[in-house]
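Following this line, the structures themselves.
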Structure P
Amino acid sequence: MARELEDRILAAKWPIGHQIGREADLAIGMGVSRWTLREAVRILESSGFVQSRKGAKGGLFVASSPHDFTCKMLSNYFEFVQVSGREFAEVDMALGRMAIERTIETLTADRAAALRTRLDAASGLPLAKELEAMGDIHEAMIGASGNPIIILFQGALNRMTFDACIYSDLDDDTWHGSFGAMIDIIRTMTLGVVEKDMGKARAAVDDFTAICRRFLETSAFYHRKPVMTATPQRAYDFFPPSRPTKKADHVERAVREMIFEEDRPVGTSLGSEKELAARFQVGRWVLREALRSLEQLGVIEMGRGGRSGLLVVSPDPAALAEACRRQLRRERARRSHAAPVRTKLHELAAKLDRPSPAIDLFQRVLAKV
């Protein structure tokens, strides 16, 4: 039912904020009980795709794109399997260069002027606001490549960087200084694109990747170290939108921290629903919502029979690859988009001297595009 409702939203191309309908009406229209519909809605809510609102003007609303959730699933998987800093950098740099080169090749005068205007508007803002504006510009330049595969893969790596920033153990001066450097690099990259200076743009991509790698390799998640309360709090104070707003989001992040900090091996029980709800001081429905995306990723599952409680399991790359392919089909990805990415990933795999979980997963996705 969740997939059917998702397909209906995508087919209608409803924008974020569109009211899909009221729960009772949707249940009747889809021929299911309200309990079944509520369960389907919770699955989509856990992905951030829809949002339920109560009251006279309530109902079910489109909340975000499936692109964002797919990026989240990919980044969670890469964190779980501990993609190496070198592999992250090699893939990020290669895809970033491909995107920027394609953007320069297809850039029109109007788009160049629009980028320069956005660049001027971002200057002089407070650091956090300027960083947000420059991040939007960077995302726009990647999007202008027109290759949905690069856009999706880069989105996942950028999500990893975002999480790494939150959990980085860099000292305060270096941490804040890295954002200033990142702003300068994106500015240089944008000027390289606008001026169609391929060398300047490529160098900026390499510098940007170097900062992202440093954040990753100083992340408590990356090293499976305990997360001090002050570490994420610093990020929340600097950039408030990074703070989880829903109870379920807080719990999901806490469960991930619990698995990584304590280095829980596959098969370990995290506790029963009742125990976990008590530990995080939430109701069982909030807990179940929090666990949805981790269950969809395949990091956890509810034990059956003698295996009681919530268990740590090994993510299934085949299921994740299929989720990525569904998203790429929605984005109208074609073989012409996949061919250059597939070639580049093959080259990178040959360079690395250790298993490459990110490259392997990306290649698995592209095998059927």
Structure Q
Amino acid sequence: MDLKYIGRIIDVFTLSETLFKNSRDLGFMSLHWEEMNHHKVLTTESLVNFRSNKQKKGGISLGLDDNFNSWSGTLESWRSLIPEDYMIDRLPSIDVGNAGLTKYRAKYLDFNKLHHIYWLYLVKSSLTLTDDPSKIVCEIGGGYGSFVDLLLGKHRKALLIDLPLSNALSAYYLASLFPNKKLLLFDDYLTNKRKISYKDFEEHDIIILPPGCDYDRDLKIDLIVNARSFMEMTTQSIAYHFRFIQQHLKEGGLFLNINRYQKITSGEVINFHNYPYDSRWQVLKSIPLETQPHIHLLLTRRTSEYEEGNIRQALKLSKKIGSRYRVRIVKLIPQLLKIRLYKLKKYLLKK
């Protein structure tokens, strides 16, 4: 990738980050990401090496990358979950971000990618996406793009919605993997000053934007994914994204939701069973992950407006399963104090 395009990615990040700092009231930047990203600096070097654990405090993919986590398993454990040929076919052929991956059967062994291959394997029988340019997949909070690249295929189109730093990483990562695909970034969106429509997907292969952008009401998406991202958002941000999903997922389209039963790092207590699904969802698969039993996988199909789904039963069951993973009140006290201090700090800064 040439330095000019890298420079553009950094400029787009700076622009969108500035706009985000001026619109904190939208609730998109949670306490979790305020703390996770405050020390990260985006430069040409840090972007090219965004997955390197040799940088100070780790690469800027820290918090988005399971490759160096102790609970990412071993090759043997993954082999017991995913057929070897299925796994090898989907492992990367290049080490984008310089994670220092080791070679394995002419591919790179990436433990972060193995999580995503496993998710895809669990739902493959329900995914009926054909490889044609009319199919659009969307990932909300997809980090640096490691899962959506498995969904893109040769001809499908993709929409990524995430915070400015993640968008910079995914723009670099996906442009490196798919040099022939055309990307639309936030500077294009601002220049055109219009809603995202089907025309944009006719002219581009991958669209990468922050939350809060405008979309044509008629735009319909075939598959929407949120994997381990809602659990780190505020309730306000989750509600915004569910409105987007329930408006723009086409009838019969699929929504894949993979998140913790409970997490509190966003500044609020976020429970899986409280996600604001409306009644138009038919459950196709609802299970705890074998690799991470504190995380639930819920695949649903969007029904017609005249068809009642069975989502309430699935959420009720997820509440029961997840009860063992809820944080005890005693452990909540330090986090709640931290939240109070954080909100006080924001109030004083505003004043």
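Any read-out appearing in this document is the output of simple, stated calculations on the displayed coordinates, not a laboratory observation. All of these numbers come straight from a predicted model, not from anything done at the bench. Cβ atoms are built from the backbone, for glycine too; each structure is taken alone.
A few remarks follow.
- If relative contact order in percent (Cα under 8 Å, 6 or more apart) is computed and equals 18, the structure in P, Q: P
- Among P, Q, structure where distance in nm of label points 7 Å out along Cα→Cβ at positions 52 and 292 as derived comes to 2.6: Q
- Origin of the value -0.86, -1.29, where log10 I(q)/I(0) by the Debye sum over Cα atoms at q = 0.21, 0.26 Å⁻¹, for residues 60-123 alone was derived from one of P, Q: Q
- If percent of Cα pairs over 35 Å apart is computed and equals 27, the structure in P, Q: P
- Among candidates P, Q, the computation of helix-only ellipticity at 222 nm (-39500 (n - 2.57) for each DSSP H run of 4 or more, over all residues; to 500) that gave -11500 used structure Q.
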